[in-house]
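The structures come next, written out as structure tokens.
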Structure 1
Amino acid sequence: MSDSTTARTDRDDFQATRDPGLMHGADSGKVNLLSYSELYELWERQQWRTQDLDFTQDRIDWHGFPEEERFQRMYGLSSFFIGEQRVADELGPMMRAAPTEEMRIFLCTQIADEARHVAFFNRFYDQVGVLESDSLQGRLEETSAHLNPQFHVLFDELLKGKVDRLARNPEDLETLVEAITLYHMIIEGMLALTGQHFIISYNEENGTLPAFVEGFNNVARDEHRHVAFGARFLREMAEADSRYREAIQRTLIEAGPAADGVLTPPWYEEGMELFGVSLEETRAFAMKALERRLKVIGLAPVASS
């Protein structure tokens, strides 16, 4: 882990989210998770604007990269751009199915966050000149070519299937537990935050894409806050009924192969480095963060003191 990355995740605004994946105390299962109302108040304090980012240097950097490097970078960018759009579309039924008003209010803030993340990527593509398309819809379609099949399994089959069931039956708490496990623990907690960690670190170490790094740090901070919500919700549900504990475990097993597949770009060859690290290091980082969160939820052995 680089010094710059350590400094970033140790910043007060990152630590304020109380995401167990960032907290060393989570190794012992001890993290004081924020309440839903405290998470909402934190959202109010952590606002940012995509229009404040100046991508002038990013455009120079991007067009100075070798063609092969631009192609490889597109996998990470595409996964985030389309992933943000997918999850923004799927949050409505989850918000309506949440059993308390405090939960629903926080999930409304998350819908706004995901929309802003889509706007951030769209503005980056537009200002930097990454794609040929000149519209949001066109860019989503153009960049889809860089995804691998497991992305579609995870988002378009597993997540959409659970959310569609919730839309038909908002009272189905077991399906809501499955959806939040998949969304907050796997898609955001394992995949998104792992990718952000290494992409930001790589650009910081190389002094490239400064406005993108600034904006992507804001995106990452938002998602740590979302994951903190998921950890609190799943801990409460796991404590309330063993069938919810089983739903969490079942979803982790069900989504595991597709999640691992998303970490592997379609052009990957054995031994390659992705943003300066091996695939094994990427997997280890993702699993460590998941393990910490599961300990706080109450679903993994805790380290002895």
Structure 2
Amino acid sequence: MKVVIIGGTGHIGTYLVPRLVDLGAEVTVVSRQKREPYQPHGAWKKVKHVLLDREKLEQQNAFGEKIREVGSDVVIDLICFTPESNRHLIKALRGHVRHFLHCGTIWTHGPSVEVPTTEATPRKPFGDYGIQKAAIEADLLDEARRNNFPATVLHPGHIVGPGWNPLNPAGHFNPKVFETLAGGEELALPNLGLETVHHVHADDVAQSFVKAALNWGNAVGESFHVVSPAALTLRGYAEKMADFFGQEARLEFLPWETWKKTVCDEEARSTWDHIAHSPNCSIEKAKRLLEYQPRHTSLEAVQESVHWLVGNKIINIS
């Protein structure tokens, strides 16, 4: 199996590339610049790297052609964010690939209604990112059903793993929140802390792409949630992380308009985006059709990330 991964040196690619190489696949990673993955692995020595500036080549209507010229059975696109970019690639690859896998997002759903949310739930996205990703999903599934384009869409949650800051119990990415919990200090949360977040370890996302590629017949023309087995409330997340540090959580709950004044504007925007969505997604479809079995709970994935933050002195735990 020949596989091209567009954007393969990031969070997901760090784990996806070794999984594919271990299966005996010939892997080509396409990126704008060559960079090291988040975690080293000997498999990268067997990978071919192709440097392409996607944005520049798309302006020249040439990116899709360049991907086609690499020659592959499977194309995995981890970094497509606009319908126009996606359509350009579809046009170039139609009739030239056996399987096309796109990395979507659970943000396509908009606010949670009936939970856990299934893939069949009507899309009501808000915000540019969710709206664009929902449009890409709709285009790909339409192409699969009307024109037999072999597309699959995989929707991760909040991706975590060693090497970057996880979404924290306050709904933003400032790692100092973990220091607050570790120190037994009071942490303010918005509202009653009952909104939800749904993490997933990057290696479990990588697993889902491999499972989809190996279960072609069940995967083509479908979309799947790929998240941990269960979402967390902000309050529960904070309490469990405090316990992880050997502390009892000291939590304060503030109305949104009051709470947002306790953080910077960027953190307030991030938290609002997360609590307005409050994702809580089902993985039953992926388990049934792809044999997807996440190895990490949300807390296990976050705690692995926090160990890395501590080890690299990004946060100080006394």
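Readers should treat all values here as calculations from the given coordinates under stated rules, not as data from a laboratory. Everything numeric in this text was worked out from a predicted model, so none of it was measured. Cβ atoms are built from the backbone, for glycine too; each structure is taken alone.
Listed values, structure above:
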item: Comparison of 1, 2 by mean count of other Cβ atoms within 10 Å over residues 247-254 - largest value held by; result: 1
item: Of the structures 1, 2, the one that 3.4 was derived from, the read-out being distance in nm of label points 7 Å out along Cα→Cβ at positions 79 and 287; result: 2
item: Value -12000, calculated as helix-only ellipticity at 222 nm (-39500 (n - 2.57) for each DSSP H run of 4 or more, over all residues; to 500), assigned to which of 1, 2; result: 2
item: Origin of the value 1.00, where FRET efficiency 1/(1 + (r/R0)^6) of positions 167 and 199 (r between Cβ atoms, R0 = 25 Å, to 0.05) was derived from one of 1, 2; result: 2
item: Among 1, 2, which structure scores highest (criterion: relative contact order in percent (Cα under 8 Å, 6 or more apart)); result: 1
item: Structure with the greatest value (metric distance in nm of label points 7 Å out along Cα→Cβ at positions 95 and 175, set 1, 2); result: 2
item: Among 1, 2, which structure scores highest (criterion: FRET efficiency 1/(1 + (r/R0)^6) of positions 191 and 223 (r between Cβ atoms, R0 = 30 Å, to 0.05)); result: 1
item: Structure responsible for 18.5, 56, with Rg and Dmax of the Cα atoms in Å calculated and labels 1, 2 on offer; result: 1
item: Top of 1, 2 by mean count of other Cβ atoms within 10 Å over residues 135-142, largest first; result: 2
